[in-house]
Structure 1
Amino acid sequence: MSRLFADAVTRAKDILEANWTGAYTKPAPGLYPHQWNWDSGFIAIGLSHYDTARACREIESLLGAQWRNGMVPQIAFNPAALGHYFPEPDFWQADRSPDAPEGVLTSGITMPPVLAIAAEAVWRNARNRRAVRPWLERVYPRLRALHAYLYRERDPAGEGLVYIRHPWESGMDNSPTWDDPLSRIRIEPGTLPPYERRDLGHGVDPAMRPTDADYDRYVFLVDLFRRHRYDEAAIRAECPFLVQDPLFNAVLARADEALAELARALGEDPGEALEWAEATRRALREKLWHPEHRIFDAWDLVADRPIEVDTAAGFLPLYAGAPTPDQARALYERLNTASFCGLHQGNCFTIPNFDTQQEGFARENYWRGPVWINVNWMLAQGLRRYGYTLKADSVEKDLLQLPIRFGFREYYDSFDGTGYGAEGFSWTAALFIDLAERLHGDDRAGPGIWRRVRGAVAPMRELNDGPAAEGVAPERLAAELMAAVRALARRFYDTRRGRVDYERLGASAEYARYRELAAALRSFDPGLLVGRREKLAFWVNLYNTIVVDAVVALGVRRSVQEVPELFRRVCYRIGPYRFTPDDIEHGVLRGDARPPFRPFRQFGARDPRRAFAVVPPDPRIHFALVCGSRSCAPIDAYEADRIDTQLDQAARSFVNSSEVIVIPEEGRVLLSQIFRWYEADFGGRTGV
């Protein structure tokens, strides 16, 4: 991790330390003194990278407020911090319910169920799982009880979609989605219980918060709940606000997946959780999908109709893997517009919470326009789940640069990045830590450190040893081979998403033809390549296709990291010479340079392969070579007559990703470690 990222991570950890109460982490100083449900889940995810014990305590503390029916409340109140927030326990009167926990003060509603996702992160990141297992054995039944409550009490029709009964349960308190169902609530004069807002007494601009009219309706609903003693059936019969929310249900389906993983970790049957997940995913794509709007809408159960308001919540089913491939493509196309800050748009931050082209968009107002870190953290994972890598990189870049540039705030202006709401906000700090650790935590190890996987180093594997194509003249072989690479790219490379369909590729006629031509390289003289552009295109394509060939030939399932020393231990024979991917990268394309963290040049002084080195080398090749690492390029097929344009585009895509972050306020740039490892290739510091 670079020094600049490390400094920001230290600041984020300091925020979590300052907000730690000894039992839980409050969301922020001042306005939020208690323990909030999904806040604690996100906080635990960040803590899981460096303080497992505290992450466990965070989750278990919240579960200590769980109701007997399984509900985990939106807020667990700290008795020592009362008097600074509304509504507090005296207004909720949760103790009217026979299901409320004894000796714990809570609200009477819940929030999006991220706790299983957080517990999964704690288990996954734990350095000593044996020590964590007793904790997991304690919390797993409680997490299962939460999910069972939601499907039992909030999905009475058995659709697979649960409803929320208060806007606060969505986490998006004053989202424009709630305007229509809330507008049905008619409050007769003198019928509303007296109350006093406390949120505006902490120096927060009223323009950035829900209106008084919003609060009247929030209070109306709370009063209804307590009058019915929090009996779910009685509330359901009278409540004017019952909504199936795409965000809540997407989080639930993703949490079901996490619950299944936790069950497996404990040797339990994951079947129930997997059935829940599939039922919710199916219902999301069948009921909430709006094909004309290309987004998922909330469903108003009282009016029995969709709520056609487009917010970031409508993209969250990506996080759960709910959309079909066609729906995901349509979602991406809608997301990648000016309405939600398109890729490389340049004048905005991704993803604003509400359609910026709508009249009601308000860039400073809470859930009616700003960028929220937690929503976009989930959305980036959803985009990556469907392979929309460039867009995911763009979202994650903003998730990193917003806190670095504008502080760890509650939310941010979607155009100029100004931080709004509470300062020192815990989930912003925690999710920044998570992203920085996942994306840049291993940067200090150096390029290809994962190639030195423990285990026996395999002998050299010559991949192009099959039957060779016949009747191809030597002077035509390079052109024929490049045509075969382009044929593979057209059918099996998704260059927008950086994916290869290895299964279909491996069984295809195009791949069989490529293999025959690759085998013919055993009789090919690389000296026949003439001109810089032809050499660049040939060697870049060959490098990338050797990697693809290795994945297919060696049966790699998930990552080339499965194969120790792959980039040094697979090769093609070209004429009398062997070329590994490392030989092509460092020996040919880098002009026989010394690989980082190795003492000698790739080729020895008398190595005849030095004659094929591209001189002068082009540093843009670092943005074109695939390597199995997230910092490496998405795969593409390069053409000699377009190679410079393509390399420029690859460089722009890299610079626009989270690998490069500009901080104009401080006159600094956070650069990928690639620029340090290959500094000489770029012409030294001045060139970088």
Structure 2
Amino acid sequence: MRKLLLAVIFLLIAQTAVYSQSPVVQSVINETNIDSLIFFVEELSGEVQTTIGGAPYTIVSRHKNQPSNDKAADYIKQKLDSYGLSTYNQNWSGTGRNVYAVQTGTEFPNQQYMICAHYDDMPSGSLAPGADDNASGTAAVLEAARILSNQSFPFTIIYALWDEEEQGLIGSNYYATQAANQGDSILGVINLDMIAWDSNSDDIAEIHTRSVSSSYDIKDKMEEVNTTYNVGLNLQIDDPGTTASDHASFWSKGYGAILLIEDFQDFNNYYHTTNDKLQYFNQPYFHKMAKLAIGTLATFALNLDLKIAHTPIGSRDNTSNIETSATIQTSLDIGIGTNAPRLYYRKDIGSGWSEFFEVVGAPAEVSGTYNFTISGQQLGTIMQYYIAAQDENSTIVITHPAGGGGFSPPGSTPPSKFFKFFVAPISIAFSDSIINLNNWTSAGGWGTTTQKYTSTPNSATDSPSGNYPSNNTATLTLNDNVNLNDYIGAELVFQTQWDIETDWDYGQALISTNNGSGWIPLQGMYTNPGTGSFQPNGEPLYDGAQTSWVKESIDISSYIGEQVKFRFLLKSDNSVNEDGWYVDDINLVVYEQMPTSAEPNVIVNKYLLEQNYPNPFNPSTIISYQIPEDSFVSLTVFDVLGNEVASLVNENKQSGSYEVMFNASTLPSGVYFYTLAAGEFVGTKKMLLIK
């Protein structure tokens, strides 16, 4: 069964949102100081003597049963007091003592965001430096207080340091229980526990989250901050996350919370020993972790929530106007006039990229939604675009995709990545609905199954008889090459689902340009970078669980002009065995390279614009013209009011005869005019669309 895809989405998933850049947040991140962080750790872990209550003191242990743990609490309170915050002790036993500070919000004083860490440590003897576990997290909370206490925020911020985490989250559980009983409105909690060990310098950090209140939102925001402000961490999401740290106390009371922690696969060799010391820190990594936590907190507390939600434009095989929309989600005033939202697009009709054209958004009836209209483009055009918005006061600008900037108009500096689509005839170069595997060579176990499929009766899977085996490499390789000559774009599209051991086993979609001698991994909408343990470090791959069917779309336009093969690979290690990988309805969608045609071997001695044929027409017609010398040619279609409805040609042409197809399938019946401008020649003719 062949399936022709008339709307294919490239590069980004169909419904996406991105967060904005804020100069205030950038300033907060820039102010996060590694020297300050290290000095806090030195004092907390006994590396240097400090002053507590006016007297010199060395904190040699923060174990609950050691007297210097109480001194550590005094030190923390003293630091928080010095920042002008309202600081409190919370005692619940003879030894248990939380310390927290409150920075009251200017607009929403009863709604709180919290950054927290436990300050107690292990082992239980008289010497317990606990530098990574958890002077590192405690230092980041103190650094947040040092920086943010100098500013005002709409929401209240709580800076909390817990005691007796090592005995079972006792301190945080006490606080969370009291908060829940009092009906405190805690909007989100960022918990920091062990954030300075990275022995292999791969910058991997884990965010632990669960489906509890705003936990996913906090996780998403932290990922956005890491990307938008180029913090530089390689974030891995654990969902459902561990309950072995203080964020779990808030989950149990229905509050949203996350844990930011170093990579469990690169575990601290000195955990809970007397050698957990500052000398083993990866200081650049520690700095990044603190930047990410503090930047995320500032973003929430500032109430800076400017997002663009947009369904990307699909490729099309007609020359009609291109309509799209975007929703600007914010509590701020969206810019108007020069500051109004924009869509910027550029095109390539075979001679390279044009400059960017801009379209000003028109407000729709739905609040915050803006409509954009791109004039119709000639067949054979590659389009790239992005959307931009700013607030009315020119303090925040956002582009979608992220990475651009510039105010008034917003987005005058483009991002490095764009949405992409084609205006071109669409066809299928290869299609297989997996009735059998006659088009493929299987190795290591790939076969068909009737248990799961999107097109009857089968799909392909690496393990048709059950879970995949250990220490196995299974491949499904296309037998014949596919020729990608004479196209302007191509995309590999297939239905898929998988259950593959996270961070270890993996699947990959691969492409070869040398008949299978070498293979290149392909990045799709659902791939993620390999962790570098058993997985190939940084390569795009599939792991984890996606147990319902999704349509994967992979842009392979960079391989135009090549002869290509495809392969699906599943590779397992020697332990956990899962259900495996399923693929179905595999299509290679191609976009044809025929925007216009020139008549060969004909001598042209005058400019001529001919009557379209057929006329009247529905919905397509051919317009022919000739030019006697090399010229810049513009062929444009207008309605009876003079509005441009399509741009069919807009480029330099050599002398000769040409024809171009005009598809009016989305236009209403009526009279239209088409105008040819070339050199000194301008000609206009009338045509009639009857539906």
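Annotations for the structure displayed:
- Test item: helix-only ellipticity at 222 nm (-39500 (n - 2.57) for each DSSP H run of 4 or more, over all residues; to 500) calculated as -13000, pick one of 1, 2: 1
- Ranking 1, 2 by Cα Rg over 2.2 N^0.38 Å, the structure that comes out highest: 2
- log10 I(q)/I(0) by the Debye sum over Cα atoms at q = 0.11 Å⁻¹, for residues 126-525 alone from the coordinates reads -0.96; which among 1, 2: 1
- With mean projected area of the Cα convex hull in nm², for residues 326-645 alone derived as 23.0, matching label from 1, 2: 2
Read-outs throughout are calculated quantities, based only on the coordinates presented, and are distinct from any laboratory measurement. Everything numeric in this text was worked out from a predicted model, so none of it was measured.
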